[in-house]
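In structure tokens below, several structures.
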Structure 1
Amino acid sequence: MTTETVSSYPVTPRNRVRRLHERGSYDRAAVHHVLDAAMLCHVAYVIDGQPYATPTLFWRRDDTLYWHGSSASRMLRHLKAGTPACLTVAHLDGLVLARSGFNHSANYRSAMCFGTARLVEDPAEKAEAMRDVVDRFYPGRSALLRRLTAQEAKATTIIAMPIEEASAKVRAKGVGDDEADFALPIWAGVIPVATVLGAAQTCPRLAEGVEKPEALAIFPAGGRLDAALQAGQRLYEGG
């Protein structure tokens, strides 16, 4: 086990990258960079010996990850007791076509975070988290919305998980063919992949005179979603 530093997560048997370890990083900034480019994650946990992996929206504040859902959710009912969990995020960035099937690959960014999930019970922390689930992605938007009702708050469970250990793993390079294969008359290369934003579609029942907020300019038509989310995270941290 390596010594923990301010800038990195501790390396343990739980988060150590074993396969293609040169692609791995335990640097906090590297892990956060992958997390902050995403909205959707998968949370893995075990209930009565049965493993589950649940997709859900999440957000990060410093070294704590948050997600929310219905108070009736099986996942949230289980995790709120204080349960070990693993949250993962992955981005597909490119299709890598080689001259052999064995060397076909993909360019990607991924992060795996471990911690103990807990229920957010403090009223002030929960109120802040329920505001942040909007403002993290749409800066300043919660101030424009109608106030949350008591019933809506009661029906929502917020889970927090401090990141105890984490690792990022990234492949961002071209074709990795065997040297002898480069001369073969077979097309090889990388097909880039990205999630691109479309033009905003205004609600047909929008009240007269309402304009789209300037803060949503971080979501330009034709822009990349991951870039927009990272911009939103920077504004969220600045707030």
Structure 2
Amino acid sequence: MSGQAKSDTVAATFDDVSAAYAKEINSAMAFSGLDVDRFAKAKADRLIELARAELGDPAKLTVLDLGCGVGTFHRHLDGAFRALHGLDVSASSIDLARAANPACTYAVYDGSVAPYESGTFDLIFAACVIHHVPPENWPAFAAEMHRMLRPGGLAVVFEHNPYNPLTRLVVSRCEFDEDAVLLSPGTLRKLMEGAGFKDVRSRSIFTLPPVSPTIARLDKLFAGLPFGAQHEMTARAAG
């Protein structure tokens, strides 16, 4: 099957399950006692923190959620940025995201060329998205991320940690993760560097569950260890 055919299959799968997205994930991770929104809030807070530290006042930034799905993050980012856009291959997911987050701007694309001019965004993030992209399309995905960022703009990628057994258990229980290919931090680093990104940095996250701001701060103490449920990578667009 070609890369485009696989992308079309991914889009169709997410169209089928988009309305039950949170229910599906929460069922898969029920053993943890946490829900998907808790993790979304923690990553949204981290995005705002990174934006302020790396780029300045978040209220001046134009931001894209690449592979936004049903917009799970967006209510936690409401008002944080000058403009927030969401882009996804699933039309039905975008419809749900648009209905839930009227302040955001959404678009659908074919998973290949995004409908934005080069240098449009100050910050682009992809939260647990790339493992759904067919591996042969990973370089093109990273290249599009780089193209859409302004010179010096920031990319932030969150991905599942394939070395964490509980993460693999959750992934194995999710219907729409059936064909997922998890990326290690090393694989993701090579991908981003190959797309032209500079200052690529990674850290482990969610070694401790995101149950409070205090625990979130303590979690940073374990950033250099490979035990987190997910990993975070930041990178600068060359320019």
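A short reminder: the numbers here are calculations on the coordinates, not readings from a lab. Keep in mind it's a predicted model, so treat the numbers as computed, not measured. Cβ atoms are built from the backbone, for glycine too; each structure is taken alone.
Here relative contact order in percent (Cα under 8 Å, 6 or more apart) is compared for structures 1, 2. The highest value is that of 1.
Structures 1, 2 were shown, and log10 I(q)/I(0) by the Debye sum over Cα atoms at q = 0.07 Å⁻¹ at -0.20 was computed from 2.
Tell me which of 1, 2 gives -11500 when you compute helix-only ellipticity at 222 nm (-39500 (n - 2.57) for each DSSP H run of 4 or more, over all residues; to 500).
Label of the originating structure: 2.
Each of 1, 2 could give mean count of other Cβ atoms within 10 Å over residues 107-114, but the derived value 21.5 comes from 1. Taking volume of the Cα convex hull per residue in Å³, for residues 115-218 alone as the criterion, the top structure among 1, 2 is 1, with the largest value.
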